[in-house]
Structure P
Amino acid sequence: MTSTQRSTPLHALASTGPAMSAAERQVREDLAAAYRLVALYGMDDSIYTHISARVPGTDDQFLINPFGMLFRDITASSLVKIDLQGRLVEPSAWDVNPAGFTIHSAVHAARHDAVCVLHTHTVAGVAVSSLAGGLAPCNQWALQFHQRVAYHDYEGIALNRAERERLVADLGPEHRAMILRNHGLVTLGRSVAEAFILMHNLERACRVQVAVQSTGQPTYPVPEEVCELTAQQYASGDTNRLASQPTDPYAREWRALLQRLAPPTTAAYRD
């Protein structure tokens with residue numbers, strides 16, 4: 001962890017005023033944690049790419065990163081709150097990435113089940129997005145997404161708001177992962193934890209695929225029925241639930257991941 005991360009805990013500038021609900025405060029802290037985890041795991045791209053989270057209790061407002069701030073430095077209160085037209089809901093000294101607004105506003109407007117939307121441009125993710133065959137069922141992480149990943153063709157930098165309709169059509173009503181051809185990866189979560197963990201697994205699936213293909217050797221095939229079984233096993237979440245949070249199959253891993261950001265005995269970013 002860098003000195004910057006230690007000097008700016010996630011909660012450092014978090015609003016405690018009456019206008020902010022406990023639910024929004026929790027989403028802000030989770031979203032700031034996701035940004036820092038993306039940086040920690042090397043999935044960031046300078047000041048580009050973005051993660052957004054719907055403001056609890058709304059269908060038309062979401063939080064997103066201030067454009068120009070490194071992911072490692074994002075705090076709960078530095079997140080920018082905007083609506084589906086890109087207008088600031090609360091004052092901020094920062095603006096937002098126009099391409100980020102195009103992608104995230106499209107998904108949040110169409111998929112109300114998507115609490116969090118996460119987008120990356122990693123080397124492995126862009127490499128797989130550029131392959132005609134896309135993601136291959138060649139490893140266990142990839143099998144989580146077997147027949148469960150959508151594809152959207154590249155249309156240039158996502159500055160054309162008219163692209164939103166086509167992106168949403170390609171995403172469909174149920175997919176939680178999407179490969180943007182020649183561009184990168186997107187995951188959707190019913191929580192910030194789900195979106196991050198799905199992206200972490202999708203990213204590792206892409207890294208393994210690139211590593212396997214670099215050998216020039218044939219891939220050992222996995223039978224179709226085993227591919228589908230594995231995807232269903234991931235979807236059930238039964239091996240990952242906490243007794244205290246039986247409806248959230250991502251709680252156990254998310255709790256462990258947060259320990260990468262602060263000593264578990266102090267959990268300073270939650271204070």
Structure Q
Amino acid sequence: MKNILETIIEQKKIEVTERKQTTPVAVLEKMESFRRPVLSLKQFLLDESKTGIIAEFKRKSPSKGWINAGANPSTVTTAYATAGASGLSVLTDELFFGGSMDDLVKARVNAIPILRKDFMIDPYQIIEAKAYGADVILLIAANLSPAAVRSLAIAAKNLGLEVLLEIHNEQELEHICEEVDIVGVNNRNLKTFEVNIDTSISLSRLIPADKFKISESGIGSVETIALLKQYGYRGFLMGENFMKADDPGIAFAGFAAQLIN
């Protein structure tokens with residue numbers, strides 16, 4: 001029986017094949033955002049006038065179902081940016097997360113870095129990310145070999161994009177390569193969807209010192225962020241914590257105010 005990650009990747013292969021036919025690379029390369037200057041997520045995370053939070057726009061997840069079906073990506077992400085988000089993460093997977101490339105386009109009204117959060121398996125998706133306005137791409141070690149990570153990371157770097165590599169355990173440390181800009185430790189096991197913040201703590205000392213570290217998932221309090229900072233984490237990807245609120249922008253602003261105070 002397939003786990004959810006295997007099911008998603010199987011579907012993603014079908015989607016990528018279809019998208020290559022409907023929107024070829026030559027079309028993507030002519031899109032306006034393909035030529036825009038890329039913003040550095042690392043630099044924005046180091047800006048101490050901001051929160052260090054990569055605020056996520058996510059409508060649903062395989063484990064929770066619909067979180068906020070009617071949320072407007074432009075409204076929510078603008079509120080995030082105004083309240084001090086260091087970056088934005090936009091889910092573009094439609095079937096499992098309720099996202100779209102259009103959400104990415106609508107979030108691009110903001111002048112802060114945007115991570116295209118999806119299951120990247122093909123260089124085509126990286127060109128697509130650039131064409132629709134992303135600054136950073138996500139590579140997930142759990143569904144890629146170390147060689148595939150390096151190959152896709154090189155493709156991203158050639159387009160001027162930053163690379164966030166997501167790991168979940170000690171075995172996936174071998175996926176870290178020179179071309180990776182940021183290592184994100186996901187506290188959620190993508191195969192079981194269980195969350196444990198100790199994942200970030202235990203892996204912190206094993207990540208190479210020259211790699212920028214962020215923690216993802218299961219971060220719901222200012223105290224947790226303070227704890228993770230003690231272990232060298234400089235960025236914190238948070239989404240569900242805000243998206244489950246009636247007004248995610250207000251929820252984020254309230255959290256950001258606690259963080260600053």
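Every number here is computed from the coordinates shown, using simple stated rules; none is lab data. All of these numbers come straight from a predicted model, not from anything done at the bench. Cβ atoms are built from the backbone, for glycine too; each structure is taken alone.
semi-axes √(5λ) of the Cα gyration tensor in Å was computed and gave 29, 22, 18; which structure, P, Q, did it come from? Provide the component values of the computation, followed by the final result.
Numbers: P: 29, 22, 18; Q: 25, 22, 19.
Computing semi-axes √(5λ) of the Cα gyration tensor in Å on every structure in P, Q gives 29, 22, 18 only for P.
Looking just at distance in nm of label points 7 Å out along Cα→Cβ at positions 133 and 205, which of the labels P, Q belongs to the structure with the highest value?
On the way: P: 1.5; Q: 4.4.
Checked P, Q; max of distance in nm of label points 7 Å out along Cα→Cβ at positions 133 and 205 sits with Q.
Say we calculate distance in nm of label points 7 Å out along Cα→Cβ at positions 37 and 53 for every structure; which of P, Q gives the highest result? Let's see the in-between values first.
On the way: P: 1.0; Q: 2.8.
Going through P, Q one by one, distance in nm of label points 7 Å out along Cα→Cβ at positions 37 and 53 is largest in Q.
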Comparing P, Q on distance in nm of label points 7 Å out along Cα→Cβ at positions 21 and 197, the highest sits with Q
